[in-house]
Every structure is written in structure tokens, then in C-alpha cells.
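Listed next: structures, encoded as C-alpha cells.
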Structure I
Amino acid sequence: MTQLSMICLVLAAVLLAMACVKADRVRAWRASLNPSAPDVPDTAFVVTRLVLVTMAVLLIVVGFRGLAVEDDAEWSADELTSAVEQAVTALDGTTRLEGSSGSDSAVDEENATMIEDEVVEHGGGDAPQLGVEARPTAGNTATDSTYTVSGDGAGVAFCVHVQRTRSKKHDHLVPSLSGGDGTTIPGYAYAVTSRKGAC
């Protein structure tokens, strides 16, 4: 996208340079190539200049819009750094109910999604709403896991460490419709930290 935007801006500069060429110079060049050609009226030069300037303005607008769109679609290093720091602060000390099977792979996937969602949420107004990946490292378990967090275009990565501990005080009792004791959904407490660099 950057290359396309730069091409638009260069073409705009060429068109503006063409619009600045004097009519006498064009007439002299034309006469040297074809002396018998009819003379070009001044109104043709005025119309040509208006067309060239209009095209140049449009190319400038398209070029800068392209640069703005690219900026909105990619994470900067500062945006990702700030978003990860805020996400870790928000997640550290939280509790969640375990609704899945609780297997290592299920918890690993839930943790990765939780981190990605939290980083995007704390990205700020200019940060993109996509492009964050929390890649699990090998050997993750349901209780102790690490994730390499990166953002498209950021050029930096962070290692987020998640410790998940069973917390009975955060259990949730779902009453039974048949009048029995009901079902207890286990609660877990999360301790989340991060450091710069991949895991």
C-alpha cells in the first residue's frame, strides 16, 4: 500500500510540473516537431492546466488516504507495547469460571483468545481492531502457559505468562431444576505477567 501511495504522489508531482510549463515553450516545441501544424489557442492551454491540476489533486488525496489506511491497518510498536501492558494489568488478578472440559489444549486456546481480545480492547483509538496474535509456546499446561503476542506491522513481540489457579471461593453454583443440589462450575484465578521479546 505504501508503494502505491508513493506512486500516486510522484505522478501528482509530474502532473503539477506539466501544468507549470509555459504555453510559448509548448508552441516552440510543437513547431520544431511539425512546423505546418496549426497554432493551439490559449483556451486549450487553460483547460489542459485545469485538467492536470485536478488530476494531481485527486492523486494527492488518494496517496495520503492510502497512507492513512495503512497506518490504521497496522500496529505500531508503541501501540502494541501500550496495549499489551494495559491488557496484562487488566487480566492480572481476574477470575473466570471454567465452562469447557478443562483440558490443556482447551484452556490454552481460551487463554490465547482472552489475551488477543484484551490487547485489541486496550489498543486505543488509532490502533487496528485486528492483527493481534497470541501464539502458545510448546509445553503449555492448563495451570501454567506462555504466549508470544505480536501485532501486524509492529516489529516487536511480548511474552505473556499466564498462571491459572483453582479458586473454590470463586465457584458458581447452578441450581438444579429438579430440586437437587445443582452443579458447581469451578472458578479460577489468573496471574498474568509480561516481558518484551518472544517466549
Structure II
Amino acid sequence: MMIVGLTGGIGSGKTTVANFFRKLGIPVYIADEAGKRLMLTSEEIKEAVVELFGDKAYSGGEPNRKYIASRVFKDSEKLKALNRIIHPAVAADFQNWLSWQEAPYIIYEAAILFESGGHEKCDRTILVTAPYEEKIKRLQFRDNSEIKEIEARMANQWSDEKKLKLADFQIENTDLALTKSQVAELHEILLKSRKN
């Protein structure tokens, strides 16, 4: 089974691209969604997160995402510690999910694919990019976030330039129709490369 890693900076539109692949019948595993689900369902993770951030980390049995985010985006060591809790659990969950798939290839979508070294487990990688101003605009609209907050989150991710050196393919996500056609084209390339 060919594993195709899909990544991009915050606000680049990874989910939009992932959904276009889904419409082509390709199974998509979204690591961030899996992480959120595991934070909610795994007692082991809950205990480790509370130990790291204190009782405020959970409210009514659910992760207090705003509180956790406010802690990790100001403290890179706390972010690394959180990733050390979540990433192994997501990796195990992904392997279980993968064992059930029967498609020609699958998409593994992760925000920090290159930063975490996750790309080394992928056969191919796709980087979704968008202009800086466009990302800011999308995030302001989506999360109602302030620019300072968005920039702090962006600072925790590698630049597109750095990621491009490691990516096999790039999708520039500025125009939806164009993005859709880039995905369709890439889908054909991936199907052919699997046969070779």
C-alpha cells in the first residue's frame, strides 16, 4: 500500500485538498483529527496531558483546547512534550487504520509531517501552499483569530521554502477549480507510479 503524506502550513487548505482526494475514492487519514479523538477517548493520554498541564487541561471530561493551545504556543518545550504523548498513539492508530484499507494508495494528512519526521514513513509527499496573506485571511475567517495569535502558531511550523526541499509534489491552493484539477492530475500520476 502506497502511503502519500499530505501537509502544508496552517491556513494552506490541507483539508480542502484532502477532501478532493476523498471524492476520488482515496481513503484519507487526518492525523490531527485522530489526535483530538485520542485525547478524548484514551485514559492514558488524558492522564499524561493532565500531568503536563494540570487539571485545567480537561473540562467536563473534554480537552480544554484553548487552554492547552495558549500554553504550547508560548512554550516550545511544552509543545514537544505534548507531541511526545500524542504522536506515538496516533502512529499506532494509523497502522491499525491502514491494515483495513484496500485502495491503490492512501493519503496521510499531518500538519507537521516534515517537522516530526513523519515523511520518512511515506512513499511520496505533497505540500499544499498558499500566499502568506491568503493564509492569514483564511485563519481570521475560520477561527476568528487575531493576527498575533496566527503568527505565533505559524512560527511553530517550518516555512514553505524549507518544506518544499523535502516534498515530492506541490499544490498551490489559491483557486478552488485549479486546486481540484491539480489533485485530479496528481491522482493519475500516483496511480501510474504505483504500477511502475
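Bear in mind these aren't lab numbers, they're just calculated from the coordinates by the rules spelled out. Computed from a predicted model, the values in this text were never measured in an experiment. Cβ atoms are built from the backbone, for glycine too; each structure is taken alone.
Given structures I, II, which gives the highest value for mean count of other Cβ atoms within 10 Å over residues 20-27? Walk me through the intermediate numbers first.
Values: I: 11.9; II: 16.4.
Top value of mean count of other Cβ atoms within 10 Å over residues 20-27 goes to structure II.
Once mean count of other Cβ atoms within 10 Å over residues 84-91 is evaluated on every structure in I, II, the highest one turns out to be I.
Out of I, II, choose the structure whose coordinates give relative contact order in percent (Cα under 8 Å, 6 or more apart) equal to 20 when calculated. Working shown, then result.
Values: I: 20; II: 38.
Checking each candidate, the match is I.
I have 1.40 for Rg/Rh (Cα atoms, Kirkwood Rh), calculated from one of the structures I, II. Which structure is it? It was calculated from structure I.
As an exercise: distance in nm of label points 7 Å out along Cα→Cβ at positions 60 and 188, calculated from one structure in I, II, equals 5.0. Which structure is it? Before the final figure, lay out each step's value.
Details: I: 5.7; II: 5.0.
Checking each candidate, the match is II.
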